[in-house]
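What follows is a group of structures, each given as structure tokens.
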Structure I
Amino acid sequence: MLNTGVIKQLCGFSLIVLASFLSAKTTLAQNAGDVVVLKNGDRLTGEIMGMQSGELKFLAPYMAETARLDWTQVERLESKSTFMIFTVDGKLFTNVLKVLPTNSSDVDNFVIGPEHQALRVKQLAVLRIVPANKNFWKRLEGSVNFGFSFTSGNDQYQTDLVATTTYRTGLNAYTASIDSTFSGQTKGTSARHNQFVFDYKRQLTPQWYAGGLIAFLHSDQQQLSLRTSVGGLIGRSLKQTERTRFSVFGGIVGNREKYSASSNQPQTTNAEALAGVDFASFRFNRTDLRSRVDVFPSLTTPGRMRVQATSDLRIRLAKDFWWGFHVYESFDSKSPVRAEKNDLGISATLGWRF
């Protein structure tokens, strides 16, 4: 027979399991209580996973995977959960939300907050919706793209890896990106181009932001073993809509360059100004175009100017898989060593977006 102490322990354990089960059921019920009604009359009940790039992510208990809905086709939306809501004018709100039916895009039908103190904005003025209770990993957004080519005539091959991820919290955004290319011949020489960039941005006002960057670049074509760049910047958003974003920025950068052992000047230190543009345009379920150009006029070497540019055009194939083109350019008008001024690469890639 079981003694009294064991019985009490079993009862206590059972109560804990029951409480945990009921808590889980309650949480699940709360998370599955969001309602979305589309303009064609379809009604969905489940959980809003977030919205970005004109896509509302929605998951229902009867769905095997997250559905992506066209934000412009949402007629009505209701949720009692708390979200971080980013608008086109750079503002951030943390509250509950609701979308009311309307036949006009000029009506302020997006309601933020409870009814007695609600703020109203236009539905298409909302850029991003992120559940406030998401953990670190679920707040990451980005893509991984890979390309490979081979020519049998001269045994030439090339591999490309392009990956980027962004983490947002409040007014802060952290972005890390990798651009790696390896090309050569099976019985010949090879060349590498590896770049890593970390960006930080903080929204100061609806139009202005400030931040910094850390970048590392290796280029065999330019005999550059490693360039380490650290700098600060301030930028302004010139256009920010549900489909297009365009901003300009400027700042100061310091870098340390180490060239190959065969060069006559293995290491240099430079100070540079920074001016650039950042552009993104996307269409629901179709295309995604992103470009960035950084120009670095040297402050320590008169007449020297560097340019770093990347551009990606992606076309959706199915679900989260995209096919696209990637272009990178590294230009140095007055390198301290005898090397190519340009390091240009163009590749076709297959990628996954998360």
Structure II
Amino acid sequence: MALSYANLTSRVLQFLQDTGAAIYDSTEVGYWIEDEIKRISRFSPVLLDVIYQVESRTGTDVTGAASTLTDATKSQFLSTDPTNEKVVHNTTDDTWAVVTGYTSTSVLSLSKDIMASGESYEIYNKRCTNKRQIYTGDMPSYLWVDSVEYPIGTERIFTQISQNIIELDVEDSTIKDSNSTLTTLNPVDVLVRFAMSQILSQLTDWSGLLSADAAAGATSVAIDGMAGSEVIEVGEMFNLSPVGAIYTAHRASYIVTTALTLDGTGAGTIASFYPPLEAAALDNCVIAFIKSTLQPSEEDLLERMVVSRAVQSDSIRHLRGIPVEGMNTMARYQQWLNNNPLLNSALIQRELQSLAHPRVAKRCSRE
């Protein structure tokens, strides 16, 4: 069973023979745990799958109304186009605008007057300049992008154009029409696998229930059935799963992006998380927070890393004066660390590096 944050803290203080936290303040130990988890994550991250979609609709403006895109032939516009800040490219004149309003499936308002009757257009994702690009700017802090699949199951080479834009290295013909009014829909989902920091939750109760229905695409949920007034921190990860006849299983894992202090009865509203709900979630379905993503070997290594950090930090107290322990106490601290195979910094660093999976060159189809 995975260690909890409290378990790990107790084990660290036990190792240091300071179970009452008289010498090694538990708050300070908490900072070291957080720092060393980040350090482990650089070598052995958690991989989080997030689903995006390609945007590749095309068509012809039929009226040329000012600051408007009108296409009654395809009638393929969506009410979410302005919310998602879709980009419109006039491919006839090579001019650009952003969708600012939705009138109907045939009419969108634009940020600029770029379309004339009979001119062709393409629609792209937010802040993107071609249909091979995906906007990931709403994703909370991550370490790096590990891999990209389109269609899901087919890995692709990609370029990180910016912190917020990924471009698939595929032929333009590989990206199919994303028009959702087609009789036979094309695959549009893109799986982006992000490398994230490991999680060691400070919660003591990791399971509760939704206290109200939540629609697909929602980024907040009301919960209850948890313990007291605990704090659900930014970065906590949770899953939604069915209970009894409440069938609301989700493939996705979700990351809390706004902290929540429960109201004392174990209830509250998580104001924001990412990604948005992939499907509707019903009242009373289970919300389960992830206790820890660390493997047993990583838990052991983390414990030793924190102990080593604590001993090195404590040695600073002996820089001035001659302590009760006698002269050269700081040097003896360091000698003890170096001679202890469990706490030796160089050995710990080698173990950390052994966690990393070698990144090898890949050959992926562009078709």
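In terms of Cα Rg over 2.2 N^0.38 Å, for residues 67-122 alone, the structure with the greatest value among I, II is I. Taking FRET efficiency 1/(1 + (r/R0)^6) of positions 43 and 299 (r between Cβ atoms, R0 = 41 Å, to 0.05) as the criterion, the largest value within structures I, II is that of II. Upon calculation of Rg and Dmax of the Cα atoms in Å from the atomic coordinates, which of the structures I, II produces 25.5, 92? It must be structure I, since only it matches. Quick check on the output: 18 is relative contact order in percent (Cα under 8 Å, 6 or more apart), derived from one of I, II. Which one produced it? For relative contact order in percent (Cα under 8 Å, 6 or more apart), the value 18 is produced by structure II. Could you figure out which one of I, II the value -6000 for helix-only ellipticity at 222 nm (-39500 (n - 2.57) for each DSSP H run of 4 or more, over all residues; to 500) was computed from? Clearly, the read-out refers to II. Starting from the value 0.25: which structure in I, II was FRET efficiency 1/(1 + (r/R0)^6) of positions 147 and 283 (r between Cβ atoms, R0 = 30 Å, to 0.05) calculated from? That value comes from structure II.
Computed from the coordinates by the stated procedures, all read-outs in this text should not be read as laboratory data. Quick caveat: nothing in here was measured; it's all calculated off a predicted structure. Cβ atoms are built from the backbone, for glycine too; each structure is taken alone.
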